[in-house]
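Pasting the structures here.
Read the figures in this text as sums done on the coordinates, not as results from a lab. Given the structure is predicted, the values throughout are model-derived calculations rather than measurements. Cβ atoms are built from the backbone, for glycine too; each structure is taken alone.
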Structure I
């Protein structure tokens, strides 16, 4: 695994199995019509619920692409401006009760009502966000589907990796020559 500096206080994991870091991979997938068509066809049962108003796949694809562009611009804009309050508001706690740890698990919701886009990250105590992955989440809990369970595993693995490298804060990222 590598750690890639995106901008400002935003970093991203880059796993060996993917050619790009997670931040780039997410937005590449979320704006790829073939990827989205395949995803929504495989998960049509979850999409065709009253919660999502039985969205047609074509609408789901269009909405995802439009929202992904807006979300990417929002994250980058906040990171570039150094708006730590804005980032804190965007990166919400993953769980209502956070574990007592050096890192807190965070999630970013997409920008529209009933958004299914999620970015997952670890946050250090001094406000560094390490993106570990993301998903299109169509179910109530992450445990309900394999692709979202996998995101929890990646988050835990990244936390383990950072601790093994002695990276707990901005100084640790600096020592790894990531700034």
Structure II
């Protein structure tokens, strides 16, 4: 049976903007089954941006679990993410989920994986999915220019969509104003 292929999700934190962008393509094997999926969303009453790559059902399960953690630890995305990663790694059901997530709020941006990873990007840019490395490389190159965060994200995703057959140019973009000097953490 043909498997579902991932997507491309990119996040850029630059100057006073946070941008998360994802493509809309869902593929099964060599067939595109949907062009307009929404893989980037707002959680926690709009205070958290989240995007997923991987199995859609698994990603929705993770969104729900993260929302529950954010309700337990309001305003604490890092703690909520670490608690989710612990559950994801140790729970028999969650361990089988095939997805990755990018999450970000006004203070921190993180990549979450089922192997227990909770990683902050070094350069304000992070990406996941089948086109993630293409988008990441393009975004890192654009980051050092005068281009703003959203324009850089759109340009980098366009490059990824031109290269990765599992990424299209139907983008969903979410933005958030952030402090110019976000608190840096060591994770």
20 is what came out when relative contact order in percent (Cα under 8 Å, 6 or more apart) was calculated for one structure; which of I, II is it? I
Supply the structure label, taken from I, II, corresponding to volume of the Cα convex hull per residue in Å³, for residues 31-110 alone with the calculated value 91. II
Matching task: 3.2 is the computed value of distance in nm of label points 7 Å out along Cα→Cβ at positions 55 and 143. Pick the structure from I, II. II
Read-out helix-only ellipticity at 222 nm (-39500 (n - 2.57) for each DSSP H run of 4 or more, over all residues; to 500), computed value -10000, structure in I, II: II
